[in-house]
Structure 1
Amino acid sequence: MTRQLLKGKKGIIFGALDDQSIAWKVAERCKDAGAQITLTNAPVALRMGKIQELGARLNAEIIPADATNLEELEQLFQKSMQVLDGKIDFVLHSIGMSVNVRKQKPYTDLNYDWMQKSLDISAISFHKVMQTAWKLDALSNQASVLALTYIAAQRVFPDYSEMAEAKALLESFARSFGYHLGSQKKIRVNTISQSPTRTTAGAGIKGFDTFFDYADKMSPLGNADALSCADFCTVMFSDLSRMITMQNLYHDGGFSSMGMNPSLLNES
């Protein structure tokens, strides 16, 4: 990125696992744009992924934290402010997991204990992140907070299962907490509804490849890839987006506005 859009800004990136992760690409783009960052993920994910490699390359400290654990989140923000020498200017929440989806439980036969875990990890953790930052006064004036979501929050995609409800809840938290953070400190909170993206997490969804191809053909611009999402996140973290808040922003090549695409009909 040629412009130093984030020069002097400090951020926390949740969810980088490997080089297929959107959060990984966002971290790289933010660093290219002049930001200082810390990286975080759950301890188990740190053992499974390659985040140590990313941290070394970007000179970014890695701080383990379970995003569902308030004590660990508090330690994360406190240590990040210490490492980065100041309050946090931007946060990316790129977290999602469903045990029911992983174990291919039908939507009509969900395990409710697993559902509670899915909602806690994929959505309630976003509220916990913002509430922790609020209580610690960890975010700077006009900071930007983003979470990644998916259009299944608005439309039915059967194989996405309970993650649809998790994303709907996530988007609601962005609006509700966005009011409080905006009113008090002009902090903006938004969600980005991304195209189906080839990531390690996405690969676990039943029928992902078929739907990826469908969405790519339905969208006038095709699917937005992880790198273009990272570029969009960088803009949303910058001062160029200082008056955008409480919005769900579609970054999907036009998929969300399509009813049908004749090219798909011609294939049948």
Structure 2
Amino acid sequence: MLLFNNDLLSSVALSLPNRGLAFGDGFFETLIYNNYQLRLAAGHAARMQQAAAALYLTLPAPLTTAEALAATLARLAEANGLPAARLRLQVWRSGGGRYTPTTDAAEWLATAEPFAPDDSPIGRADFARETQSMYSPLSFCKGPQAWLYVRAAHERQQRGLDEIILCDAAGHVAESGAAALFWLKDNMLYTPALASGCVAGVRRAEVLRRARGLGLHCEEGLFPVAAVLAAKAVFTANVAGVRAVQRLGSVLFAEPPTALLASLRR
């Protein structure tokens, strides 16, 4: 089952013209439903509101608040008999037109698949050679820039890596191919700033919040590759899990502290 504009359906035929297909005029959100609740609902709702504002879209009522979003997507997970589900919510502008839109109204589609967390270590990672992150007013959300990650994933596959790390044009570290990047050194936690072009991940924000709660000083900034390679421990985090990086290029890293990983994976 899927949800199309809040209707539960077994399938849907999307009408043309479709501005999401034609112009990427919209965004998507990946969410996790587990133990009969939507994880980090407030963070997802806030990022969706920010994305909608940046695209001059009006979110439909079932998506406008954390409470509405959680109730809406719980219907989908339960209709599919999934106590744990990975949900994809696609939002795009209604109507036709070319570059100039004719409305701020939005349509949306939500799909569900079974979910299992992936906290397995990343054996071999390296920096991308062919693809760079790019900062823009929309790079904080998921959608218009997704081809970057498709291209990076292709390079990762071709090079036989377990993960790939993107940098911006100036050589600042940005993020991994599908997750936020963090590293530890001298009891400090570092992560790239949004100015690097990285996604403003909901799990990224949650990692920073929990790390500060454990007494770690956290710093966001524009860091060179050398800063990561000099770290004691490196890990990635997204909605699917928190994964320790064992090797980046030729550099080996220690395992992040067990207490930190346990807190971040709750």
Structure 3
Amino acid sequence: MESYVTTKDGTQIFYKDWGPKNAQPIVFHHGWPLSADDWDTQMLFFLAQGFRVVAHDRRGHGRSAQVGEGNDMDHYASDASTVVEYLDLKNAVHIGHSTGGGEVARYVAKYGQPQGRVAKAVLISSVPPLMLKTANNPGGTPIEVFNGYRSGLAANRAQFYLDVASGPFYGFNRPGAKVSQGIIENWWRQGMEGGALPHYLGIKAFSETDQTDDLKAIAVPTFVIQGDDDQIVPYKDASLLQAKLIKDSTLKIYPGYPHGMHTLHADVIDPDLLAFIRS
């Protein structure tokens, strides 16, 4: 089943909800500038394991409304909560990739835990605590990099998205990389389905939101995973810090894995996720 739910500010959010309604739910939060479709492999895997699987398109992304307002982490988390509350999901596992990991951190801290709806969380190649290089975050990524994203998107979004997918996102720019044209085209398809303005504004959301307090507030068991060859989100400024800030965290670093490792190495990642969820 797939459907729409309308948020407090009137934004239509697209979601998928598959599997038995009485099974433990796993909720997936996608990265920028993608859609719920980025989780197809995981959703089919966990569906086959007897779970209920839910994923939504972030506002401005995929099939959700291409709104010019609310393209920030607070609205992303609130929208996710709208889906969860509408479906009345309890004892849920929330899994986020990249920007979706930021969304999970804020959702769990602000909505999921206070409402008693969250059992566990998973952060995959995720953006918290803060991507942007600042005086307090010297290991961060310089603002010039994000300005480059903005200018690339504004000048020729279609080419920029091809370049990201065929280059650093999956490590396809590494010597000897086994390149999948299908994965590149599917990334491009998801990206182009969303809105140019929400994607443009989303760059600020994922790069400049300080989520230190969100991570400190998370009390549920959390699996923090990342590849050490992540060219989008440097792991030393992301997963290593997440694991330190989250009280009940388990950290796993995968040698040589790229940013989009859940797609490229689903055969390794999915069983690891299952083991954590069942532990």
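Where a number appears in this text, it was derived from the coordinates with a stated rule and is not lab data. Nothing here was measured: the structure is a model prediction, and the numbers come from that model. Cβ atoms are built from the backbone, for glycine too; each structure is taken alone.
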Practice problem: Have a look at 1, 2, 3 and say which one yields 22, 17, 15 for semi-axes √(5λ) of the Cα gyration tensor in Å, for residues 116-235 alone, as calculated. | Solution: 2
Self-check item: Structures 1, 2, 3, by distance in nm of label points 7 Å out along Cα→Cβ at positions 196 and 220: label with the highest value
Solution: 3
